[in-house]
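Below: a set of structures, written as structure tokens.
Derivation of every value follows stated rules applied to the coordinates shown; laboratory data play no part. Here the structure is a predicted model, which is why all the values come from computation and not from measurement. Cβ atoms are built from the backbone, for glycine too; each structure is taken alone.
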Structure 1
Amino acid sequence: MHATLTRRSALLAAASLPFAAALPRAARAAAPLQGVSIAPFHRVKLGDFEVTTLLSGTRIVEAPHTIFGTNASDADFAAAAEAGFIPTDATRFYFTPVLVNTGAELVLFDTGNTVADITGALAAAGISPDQVDTVVITHMHGDHIGGLIDGATPTFANARYVTGAVEHNFWAAAGNAGFDAKVRPLNDKFSFIDAGASPVPGITAIDAPGHTVGHMAYMLESAGHAMVLIADAANHYVWSLQQPDWEVRFDADKATAAATRRSLLGMIAADRLPFVGYHMPFPALGYLEPLGAGWRMVPASYQLTL
């Protein structure tokens, strides 16, 4: 009986021949395994701005089809996963606030799940919380407001705070424990804006509802260059970007969220802009290439480091 020789086994067998005789002894494996490593920050330039994505946390979540593509069949969900080289039984969540240094101000977009998460990520990037001038909250889910305050102590002692008026007013009236603990104590330091407003020069709010009622994205513009922070307009690089009509459990208004994805992502792709997605694989930065009914994420390489 003859063994089946696959292309991979043939290549491995051929590659090992020159080295087989040179092996003096068995490897000791003295160094312990250290586990998966993900860089805590990633800094690029955009015109005269510096943009730093901050990994304020990551975790593995099981049964992703109960979260993404809840209106898609098991077969379609599995096919999309297979095409994207990812499993169907688990996914990794990333939480990625963005720090923008305009040269005049240090602006932080969102604050992660906890104070420890965001201060640790900032420290890795060489920033202390008291250096932050402005904190912009894209929406008021717990993983975006969790780092604002620890008990009665604000994390960003010298900062002013900006968020959308519609978003704030919705949660202020909702009797939400997270809002009451993290946002309400800072209310007198907040400024409330609408789409089209600029919290600081070079940064413009974009209406992007659906994930929450007043969810906002932001356009960064400096020296002829632009980038879009999409926040949670799309939450997964395969199951949301490639399938914009697939529903996401965390979207409050699923039809509106899908419409936002089509319009916002379509604009980013058409204008060939870089974007940052809060839950995209870290460093959460890339471009969009049209693919079927949606878009494929092309991770940024060195384009924004030149």
Structure 2
Amino acid sequence: MKEIRNILKNKVVVVHNPSLNMETNNLIKKTFNLFFIPILNTLPVSSRKSIVKTDKDVGEIVKNATNHKALEILYSNGKGSARGIKNLYKKIAHIVWFNTNNSKAVRNRLKIVKEELEKTLKEKDGQDINFLSIAAGSARAIIEVVIKIKPISKISFTFLDKNPDATEYSRQMIKENEYLMNNPNFKFNWLNDTVNNFLENHNEKFTIIEMVGLMDYFNDEKALNIFTNIFNILEIDGIFLTANINNNPEKKFITKAIGWPMVYRKAEDLALLVHMAGFNHEKMDIYYEPHKIHSIIKAQC
């Protein structure tokens, strides 16, 4: 396994694609972080009440940590998002919180996932596609890519999430788009279930399976079991897209002060679990976004 892990480690690529407009740090921000991040990591759990008072969006993230609502707030609060805040103190606080490395990294992850989904859908355009999104949340990446490239394929989408609010959120996003709702080639299905129950009781084959973020909450044993079940329901030449958070300097702050504990893995460790589930390492692309906080894996069955 050590040899395979080293092979996978050598396959890891840090994405610096200018066309994706990745969020990185300039010299000033890097210098600022040298002092700021150690301070963040000293904040105790009791500081959470004070933090949420500095910005209403941060309050919502803390309240909804681990679910789609928190991610949607992070996705939508990029550069310039503080323009509508009149109070100078709160404006500064908003800018600071939403320009931490973890905030930037989750938006970078979204961009890479969308890029890989776009490539995959274009490669398979014209084929009948059975698409499964596990822990789909808002399904933003899928929805935005499909609207952008307008594939001609007949696509059946299954959005799986144990949270009914998440499936309703993605349902409303699709209902609000005329192109998606009126396209006779698209079929949408929403399921409220746990990933384990679904995979263990499902035999239908899928062309593409996307599962981004869920591995942040499972240990290796559970992750391997899920990956194995996913491998078993992928079509020949099917594509699996997944991701995981990596250990980083802001981990203590995110865990204690924000209250968002996760399972952290290096890219090669996530890739090794995917390989152990049956995926060929030679048919695997492994990426880090620029901060190396999130890894993204695209594996072919």
Structure 3
Amino acid sequence: MRTLPTDYLLIGAGGLVGAALRSALAGRSFTATAHERAVPGAVTIDVTDSAALRALIRAVRPRAIIVAAAAAWVERCEREPDATRAVNVTPVRIATEEAEALGATVVVFSSEYVFDGGLGRSYDESDLPAPLNEYGRQKVELERIAASREAHLICRTSGVFGPEGARKNFVLSLVDTLRTGRPYTVPSDQLITPTYAPALAESVLALLDRGASGTFHTSGPQVVNRFDFAREIADVFHLDAGLLQGRLTEELGLLTRRPLAAGLDASKLAGAVGPMPTARNGLLELLRREG
């Protein structure tokens, strides 16, 4: 593994958030890693290989380590807690330990799933976590690890969508299904905070550029019902909203409990670097990129 020192180390450039960050870092000095998906120019590394990850960090000597690698399937986290912790938590511990020696900032990504959804209003950064499931518990743990270092950014986000080769995010999955004329089932009782991935990436870099630290709700400016968001997706992409089928979460046969009303208040982010696009504006930009 031959690498040169760079300003940023992006761990996990193959996913939705990682790909957006890789694009946002264009023109800057950075090293990216990938594993399951080939990414041009990226170092191939399995983040569960702690020795290899430490060696890479020491070779690159970045001033910021951005950990975007994640096992984000909530159901898998419930079924395979040890395997998913090896992806979601252990690399953050390694990055935080190595950042201490380098004097680097650690950036990690968390979720509204650290909350139970029972507050009765949108959550801000001062609200205490109370996760309902293993995925949320893992996010709470990685937040705790990152916060042990003064120079850190914890970026909580929600409902992330945008360009993605695998087309697994909610928006592209819905669009691809409706284009075939098939119905698409959507939870009708969940609130989310839709976040456009390229805007998320730009906001994270803007926070780093300003020397910000601590916890930020790096999400879009609106809390919406997931079914209403699905109807807006259909409208923007000129698809048949009549194919959308609303169901209560409890009717979906899921293993894992979800927080139904864990919307994020992104006022702190807006005050620091400006707000992200609304859900509709993000969808319009995605439609333009889709051609």
**Prompt:** Here helix-only ellipticity at 222 nm (-39500 (n - 2.57) for each DSSP H run of 4 or more, over all residues; to 500) has been calculated and equals -6500, so which of 1, 2, 3 was it run on?
**Reply:** 1
**Asked** If mean projected area of the Cα convex hull in nm² comes out at 16.1 when worked out from the coordinates, which of 1, 2, 3 was used?
**Response** 2
**Item:** Among 1, 2, 3, structure where relative contact order in percent (Cα under 8 Å, 6 or more apart) as derived comes to 16
**Value:** 1
**Request:** For distance in nm of label points 7 Å out along Cα→Cβ at positions 151 and 183, find whichever of 1, 2, 3 sits highest and give me its label.
**Result:** 3
**Request:** Compare distance in nm of label points 7 Å out along Cα→Cβ at positions 31 and 71 across structures 1, 2, 3 and report the one with the greatest value.
**Result:** 1
